[in-house]
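The following blocks contain the structures, represented as structure tokens.
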Structure P
């Protein structure tokens, strides 16, 4: 079942879902604030979904997975984790693979092809960090013309300007980000949570927290930040970071990209990469 999952018989809520036996790669369309664009999504079911699935595994537990490539071209699946090698995915074929037993952390999965990246087939595997509520933010940026070109068989010119029109958190633009149980942080004063932040996009991003500093617990690109407490930090392309939020005051506090264009929907403010921390008294 997608959404909130209970672990270890306790009272810890972990966002996402357990890794299923089968995943699907789908081609379809996404509609974001006035733009309709071709897209690829990785889902836990055989039907199209505009949202990539994010997944959980217990610590040091391997998983056999079959991935069905429903796109019209071949792809390469990659889980950015120790011991995992890229897996070719032939079009129309159900390909078996083994996800290795992993230490606690958050690991990005994606299609290691230009078409897969530009059209957005990417998500998260969270392992452990289940003693507190664990939210996640997959950051994405989308430029319709580039997406249509690649969907039609073209390639990205390395020196071409990149001016995305849409910016998402978990494949949603604000205000729809507030309808996302996986990303909209809702906890109480005196409690804590983890947030995994993954930059799945084609440009670097910077997030700013209002109301709180968060502690950096892990970072794939900036090991020197572990132990820092920050209210603003950059995330390079492909970077995955885990932070801890300790809620000491009640209220509603925005978290947003510090690049003005990234808090717009097709140039209209407010939108894009904005979500909230809702802290109950």
Structure Q
């Protein structure tokens, strides 16, 4: 059984930040992003990891960066082309590490929704809108939208991201950049959805993050990860049926199990049975295999 990688130490490289999944180190003018096997639910990081999860996230991001026709921040995933502290930890870092360009990150997250699910479905039931975007009446849960919609959010350092209207996004990044972010996000979603559809997978929605190379007026570059099961909602087209929730290729198995536990959703989390961790790992491997086929 593969072990879970929960922490890494690349001293003497400078440690920039820790996320729920990633560790970020500085290497001159570039960055090293390590996707661990950490997994969170309800904003709490579990004490156990999902074996190989970080490898799936990295390999899928690398696949999409290479497939999408848009500039991206990835330089290489080859450990031998990275600074020596990385190669010193080859066993832990193999397959889960990206050497990327450092960018000025755009302070909004760009979400494109093609189907009515999750928080969007909850809002629609109350107001007939999703993130303030009006939708036709009579839609049911998981329905395909007449057209994909762009629903940006804030990029919160802590806590939850908050929805933004398009006008609010314009105020943050400027009119021209806002239009570029919207147009590029819609194009990338369309390309991802078409590729997935040909492989029997529905891309219900996804989130993109972008950076700027060369300052605030510089070139827009795709950053972070791309079209992974952590940033996207993937469904099996064969079992898809509107009018109900769908099984996603992500960590929903964990959320479902946690809902059966006596837990107040604050640390410390309960101990997860190995069977649940193995099921999540298999789900991640499955979507990677199908998308990269």
Structure R
């Protein structure tokens, strides 16, 4: 099934597709195993930094291998900050790419996002991940600045505003979608990248509903790490079709790895002391997928 069909199906059923970022094999395995265990589709995300570490083509190979193993899995080039790097993943056959110009002025964001959409469509049915006959890569636009780092933070990132007037407006979202032609839209609805130590802001569930009603494309929630389980559930019911997690996975991995290394100080086989970290990531992924898929 094509990614857009998977997203639309989840939306029609009041569910969402889980999007989880990776930068190593343990996180990838944890996500794939969990998706197969629950029999749900997932999207693997690799940001620019993560792609540089994993390898643009290596990420494609990993996902292709998992598909052959029976996983319903897709690959997204998360948070891409230039036209050139968007072209790179489009040519590599990714299933989706996010062109993130949310920190730029609206005119520049629309111009560059539209260029990426036009390039993706110009490729024709080249086949995402090499599958002939599939549609061009999906292009996601981001509207509204919510920060750029997947870290544990002391306070709101500089430049992030969460008052109702500063969040993405429904009419603004509609205009952006129509002018750029994006397939997916990531709005600012009170969400923030990263986990804030004192607690993340509450999502504006009503704003999600308003944007969903105004736009013709599926909505994506970035920065889901740090929001409550109840907020996640309500956001999906309000119209969110894809939900992004990264920071929570990183924290779970790091904490478990530190504990494992302390408990196995004489162990030198990585696959033995890394297993605990992989299991910790899988636990977080399973919890989120169960909520998103009403399991």
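As an exercise: helix-only ellipticity at 222 nm (-39500 (n - 2.57) for each DSSP H run of 4 or more, over all residues; to 500), calculated from one structure in P, Q, R, equals -9000. Which structure is it?
Checking each candidate, the match is Q.
Work out FRET efficiency 1/(1 + (r/R0)^6) of positions 32 and 136 (r between Cβ atoms, R0 = 25 Å, to 0.05) for each of structures P, Q, R, then name the structure with the largest result.
Max of FRET efficiency 1/(1 + (r/R0)^6) of positions 32 and 136 (r between Cβ atoms, R0 = 25 Å, to 0.05): P.
Any read-out appearing in this document is the output of simple, stated calculations on the displayed coordinates, not a laboratory observation. All figures in this text were calculated on a predicted structure; none of them were measured in a lab. Cβ atoms are built from the backbone, for glycine too; each structure is taken alone.
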